[in-house]
Structure P
Amino acid sequence: MNTLKTVSWGKGALSLLAKLKNGNLIKKVPTILMLRHSEREEPEILEEIFNAPLTERGRKAAYEFGNNLPRKYNYHFFHSPVERCKNTAEEIRRGLSNTDSAFSIEPLESLYKVVCDYEKFKTNLKRTQMKFLDYWIGNFYDPNEIEPALAVAERMAEDLTKIIKNQDGNTINVFVSHDFHVILAQFFWTGILATNEWIQYLDGFIMQFLDDKMIFYSKNETREVSYPYWWK
């Protein structure tokens, strides 16, 4: 794993791979792997970040990530419609199987969607920079301009429950999204906030879903959490 071991942001990805390989996941339980996309280019203008593509190193890292996933599971891939997320999912799948047809892959709008006034969203992001997400979670923004952050997490959870409802317990659903969406999912699903340490490229978390609780795995911890009251 030459790329992931040498980049400054590789720790989270390596930790997730280790947790999947060590055999400590509960067997025959619906499982997801929620990831941020791989390394993207850094545009000089902040607003251009929404369309920034993967770097060549980012593609190699995603392929390497897939090549080191354990082969004992079936995989379903879902990605934000944004090109860098699609390309990340494709490279992970290619590294895993070396074929384009071994595992399904499809876009999932909830991994990107935010109902908002796009110009207001960009203005607030530019003004508050890294504090934007804290303010958003704290309901500092007019919901008529930017929908509440909880609504984004609820939409992802609704899609997730539909996907895992009738799956066998040997499937891992890989969701490739954005740092904001990964952080919102983690916080509103588990109560664990990650804005101080942030979610790096190919970082995220694993979750397994039991009848009465969820098991959360990240690079830092393993924790049992209760379902939020709104979870359907």
Structure Q
Amino acid sequence: MLRIDNLTAGYGRIEVLHGISLTLGAGQLVCLLGANGAGKTTTLNCISGVIGATSGSIEFDGQRLNGLAPDRIVARGIVQLPEGRAVFGSMSVRDNLELGTWCRRDRAAALRDLDHGLTLFPILRQRLKQAAGTLSGGEQQMLMLARALAAGPKLLLLDEPSLGLSPVAVENMFGVIVRLRGAGIPILLVEQNARAALDVSDAGYVLQNGEIVAQGSAAELRDNDFVREAYLG
């Protein structure tokens, strides 16, 4: 479904990605590993149209994404969960969730997807009238993912979904990611916790200084000497 070919991108005169290529098939969960500054978030931002590619191509479901505005990319079903607590803190949990449905024409389907997020994270159902900014860090991360699901994603881009969470919250978050994968939602996962990411992924890529230095199935990457030494300890 997703094909990136020889992608270069950066910020101003600083090139961050130096010709990377990757693919993600229907129903797959693919992880993108690497140290801070390797280019992982830049890759996701290129896919979602937040920054433009300098060269190369990005295709989703056979259609080229290069040059499309972020709202048009969301309308095609590509939804990014950004790193950090990107909630609208003064707005209620319900209003945050409903923002995820803004591009949906089928209101009934949007409400079903919104309710699905509340089923995955039942604590949010108890917090619907509460200001999002008063939620705990883990609850805000749940809200962000539930809001992304309300958009009806055909592809989820997850940027560090376990960042800053307690061990129990991390386990719960990865449990939900596995359930979404089981439901057939393709996922591109950026994650510092390489071991946890490989445990739930079909395949993965390793970025280093803007270049892909290793790739393969999750099992192959777990057995890769470089990956074991650099990321698995």
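Calculating relative contact order in percent (Cα under 8 Å, 6 or more apart) for structures P, Q picks out P as the one with the greatest value. Looking at FRET efficiency 1/(1 + (r/R0)^6) of positions 28 and 84 (r between Cβ atoms, R0 = 41 Å, to 0.05) for structures P, Q, the greatest value goes to Q. When distance in nm of label points 7 Å out along Cα→Cβ at positions 172 and 196 is calculated for each of the structures P, Q, the largest result comes from P.
Rule-based calculations on the coordinates, nothing more; no lab input. All values reported here derive from a predicted model rather than from experimental measurement. Cβ atoms are built from the backbone, for glycine too; each structure is taken alone.
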